[in-house]
Structure P
Amino acid sequence: MLDLRQVFSLTDFLRHHRDHIARLGETGKPVVLTVKGKPSLIIQDAESYQQLIDRLDAAEQAAERKRRA
């Protein structure tokens, strides 16, 4: 689940990108970036993104095995 305290404007991200990138690496939690006050992007560090993709792949494979059984 997204932490609503981790919502920043794209402008803030660009101005303070080093701090944001450091926090992403430490927490592994995604951050929402807004453009004109609306959620526009989600950024995440590569390692936690890969873990998410691996979990999704495993869940899809399990669902496929269940359908075939």
Structure Q
Amino acid sequence: MAYYAPTATRSRPGFSLIFVVYLVAGAIVAATHHYWAHLHTIKQIGSALLATVLWPLILLGINLHIH
């Protein structure tokens, strides 16, 4: 019986192409709804990041601005 040596490759964490496309689409939707304009406070930055990640909610008409 022949035994094969284990491979030297390790699985590494990475981003899938679908996840990258999702974030790019979120950035585009958030930018078209002016979430990335005038980022001067932490609240505005948080709103922009939320809008990028939760962009389907923006398309449903939900306001993600933090007040």
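All of the numbers you see were taken from the coordinates with simple rules; none came from a lab. Owing to the predicted nature of the structure, the values given are computational and were not obtained by experimental measurement. Cβ atoms are built from the backbone, for glycine too; each structure is taken alone.
Laid out as a table, the results:
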{"item": "Structure from which 41, 13, 9 was derived, semi-axes √(5λ) of the Cα gyration tensor in Å, options P, Q", "result": "Q"}
{"item": "Among P, Q, which structure scores highest (criterion: distance in nm of label points 7 Å out along Cα→Cβ at positions 40 and 56)", "result": "Q"}
{"item": "Which entry (P, Q) yields the derived value -15000 for helix-only ellipticity at 222 nm (-39500 (n - 2.57) for each DSSP H run of 4 or more, over all residues; to 500)", "result": "Q"}
{"item": "Entry that produces 26 once relative contact order in percent (Cα under 8 Å, 6 or more apart) is calculated, selected from P, Q", "result": "P"}
